[in-house]
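Next up, some structures in structure tokens.
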Structure P
Amino acid sequence: MTVTEKTGFIQGIEKKQNLIFWLMLSVIMAVGGILYFRTTPHGVGLVSDSVNYINGARSIAAGNGYFRESGGGILKPITNFPPLYSILLSIPFWLKADWFAAVRYFGLIFFMLNLGLTGILVHAMVKNIWFGLGAALLMLVSKPFLYFQVFAMSESLFFFCTLASFLFFVFALETEKQRNWFLCGLFSGFAFLTRYVGIISLFAILSVLMLNRRTKNTLKSMLWLLIGAVPLISAWLIRNVIVSGNASNREFFFHPLSGEEIKGGILIFWKWIFPIRYQNVEQTVFWMEWIVIGLALAGFLFLVILFLLSLKKSTIFPASIKWLWVFVVYILSYLAFIWATISFFDASVNIEERILYPVFMVMILFVFTVAKFILQRKKWFLQLALLGLYGFFIIAFSQDLIRFVPKFQSEGYGWAWEGWRTSPAMQIIQDIPSEIMIYSNQPEAVSLWAGRGSFALLDPIDPSTNLPRADYSDTIERIRSQVLEGQSVLVFFGIDSWIGVDSNNWITELCDALPMIYQDSSEWVVGRKGIIEK
């Protein structure tokens, strides 16, 4: 066989492999779409953050900008939720699509795109179609990957922007074309416009360019990366300063992350890896903590060694090492960002799986990259071990997924539950005149299903600082006076879980001796009955 014949033969094999890859990846994405629909027969889940995003999208679609309606019909700028999710969601809203269906289809589209993007990214990194398909399949059977995308929240878009920034980073390293660096920066900026922690994508990719700081194209690459990202980041922060005087709606205050919260995060890691085995475990044991600490130290040591090696003029790192650098920097910087956010700006943020999952997602990318090095050794027992490990996680993750889907599909989750729409209190709100101010312990539900802005009834302690609220007593007296004068109505949902049995707290003190429009074991509507008389 001549060289030309060999080349043609190899190209033919590559074309067939690419065809197999795209066909099988399309099947995985299609199965993902079916899974998404079967999981959300009652629509996507709606939680407090969902309401802010949806209200922001409604406001944009109405031409009012990124605002939300508060009590008394007052429009207030949204500054603590970056706007990209709401901007994209406003498009079907502007086209008069049903908002509940729109958020479901939005999540469906990006869930399928994220499955495909995962496969494409891994395939682009390791140049192996089976690795790409394996990564997409692992994400398909991963309960958290689905779970955090069946809510009307920004996670699906955040995953997409993060994965896209990594993909264009891979392309940029391969081609050295400036447009790929620009697109890499652009999607890093989009990631920031989806969640503030998206800035870590830009930081991680910028940091790897320091390993190539002697290369003549490094400065150009950094410049194009920043041109793509900085205008988006700056526009959002400047807008916030203009409308609210604060770039991120957060005030500096030191409330350090506790040791128990850190241990809780470590336990979440182990429950992610072994979801069935550790599902009922409530406390970490010492070896769990030390393994995680060891992994973090190993990652830090890896970065230090690479940096020291980069000081030698003769050192040239292959692309795969640079990918590993980016993934390790992303993981460690992400965790540091969360620690700093909770410790210095917002104590109300909880260490939960949703917060940590982007780290786990990047860990999967890291593992597939490392697996490439292992397979290059061409040792059959290493290949067999990798295959066995992959099979184990496919089974473990899928067992967790199989348990999750029936639970979620049984009824609407959060505010999507049918009971919110049909509750007696919600029906009464429909008859309250627009000039009457509404206060509620669940203003999100009032906004979604009654279409009314309302003021939040707040307890005496501010969860973002864990300190008493200033002028709280004066605020309570003002609200009571408004109710007695017929200017306001108080609406409580799930009141039994808020006050307990035969207990006195801030709610009972607030409502003491006030007239009742409606009262049962679950809901209170406090106000003068004449307000809603027709």
Structure Q
Amino acid sequence: MDALLNGILSSKHPDQLKKQLLHKIADKGAQPQAIKTIKSVFELTINWYLEIDNELASNEGLTILKSWAKHNLSTFEQFFDRDYLVGLLLKKCRRECNIPILVKECLHLLQRSAIFYSHLKVVEAMAINYVQQHPSMASIVNFISLLRTFKECIPKGDFTSKFCVALINGVALIGHPDGRVLEYIQGSELIFKFINALWNQADSRFILESLKAVFTLISDESIEMTFCLGAIVQHIPKEMIDIVVKYAVFESNIDDDSMTRALNRIIGWIQWPTAINVSVWIIGFLQSLAAEKRFTVLISVTEDKIEQVFKAVELSQVRKGALNVLTHMLLSFQHSPEPFHKILPKIPRVMSILTTETSAPSQDCAVRLAYLIHCCMYHHAGYPDLYDPVMEIIKDFPQPDPEEIQKKLAETRWTNQKAGNKNYVVKVTQRSETGKTGLHNLGNTCFMNSIVQALFMADGFRRSIFSLSSMGDKNLSTKLQQLFAFLSYTQRPAYAPINFLAASRPPWFTAGHQQDCSEFLKYLLDQIHEEEKTAVKKKN
């Protein structure tokens, strides 16, 4: 029989004729056959289904297998025993994604047999391992189809949580779609809907374990992340957002590089069409990082991702969330105009898209974007050559008054942001063993930090600054007094001198670029000296 089957398949007959001949052999399963012949047909047709890259062989092989197994059930029970099932789930083959389909069809055939329930237990016990060993979209989707058909195979108890983590890990390792984007999106959605169904039957601790796994993955440099992991976002309960964000920022002890990598990847999800609420996640992370004074992460992420976020504003399906993230990033990044200046050349195109579209949401986004641009140009004033073309584009939109802008900027400033969830206790950091407080690098600000630290350590100069009479909050002398006071009395190990940087940076210094510290020192001392002379004149 093997020779006959292989002969038909390898013949030069048209596929339609081959199919007719193979159907006749499928019907022969109802006739008495030797057990050896029956088992050889089982072996051969399963091999066709799993190893041959030929749709005719695959489809007809499964048809013949089902027909012969149905009419020779006792022989099929002997053939498809526990050891065979275990080996099948461990098998590496050319068409691995067909293994779950084959198992499902075989379980259908064995539903009334004595071995059926023991086989379900085998699938349940091997579910986690199967997903770990077969990280492909088709394999995981087909395995989930098997579990949905035979729900008894879904891992139970604590293993349900581990199975969800295995599914998430599997999705993270799935390669890029290579043109099959729709199939890729649909597969991702199916997997995460299945995970969500398991979450709905569990408590928040169960969900948190899954989300911890997600964060571990996206912060791992060794894993090449695929964007389909973003499909999980819409299935995460909103009430879990604060909990997961606080865990990641305050409790995970993750370093700045890993946190930056994770947040960059989350921001990459903003363009995933079904990643509903991803903007809430992103803003939650940005606010918590600001509350934790992790400015290095905020600076790096904003500078690296601002253009990608702005690009997403062009896409109507994700526009609202992208604009929310863009607004938060630009209004909170107040020490340098660099991120805002990066998107300036792209503003005409985006505004053209928004104003051309006639829908109410598009018009609302145009108004919001114009408002944001006005705020940024007000805060980062002094670049008429850059701003004049943009001003011409937004001239017909409402312009906020300065007081409104100042209020908005004060609300979004990094130093004013607080973490949202109070259930997590933030660990209070202490001064270093030296008893000194350092200064955070705000993006190539070593020139300023080194001068400030040197002046602060000069006892005579420090005392002179403290002895100066108040000259008003906007004066550089007052800003330096405040900075010295903070360095003297704070218990923090480091401080981010954002306000002092904004007040003391020479106009010709480009934000975010390396500068000469001696040039900065000369400018700083000249400014303080001029302020002191002005104060003396007013006094006289």
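A value of 24, 17, 7 was computed for semi-axes √(5λ) of the Cα gyration tensor in Å, for residues 132-203 alone; which of P, Q is the source structure?
P
When you work out percent of Cα pairs over 44 Å apart for each of the structures P, Q, which one comes out largest?
Ranking P, Q on percent of Cα pairs over 44 Å apart, first place is Q.
Could you figure out which one of P, Q the value 3.0 for distance in nm of label points 7 Å out along Cα→Cβ at positions 44 and 116 was computed from?
The read-out comes from structure Q.
Ranked on relative contact order in percent (Cα under 8 Å, 6 or more apart), which label among P, Q comes first with the largest value?
P
We did not get these values from a lab; they are worked out from the coordinates using the rules stated. Please read these numbers as outputs of a predicted model, since none were measured by experiment. Cβ atoms are built from the backbone, for glycine too; each structure is taken alone.
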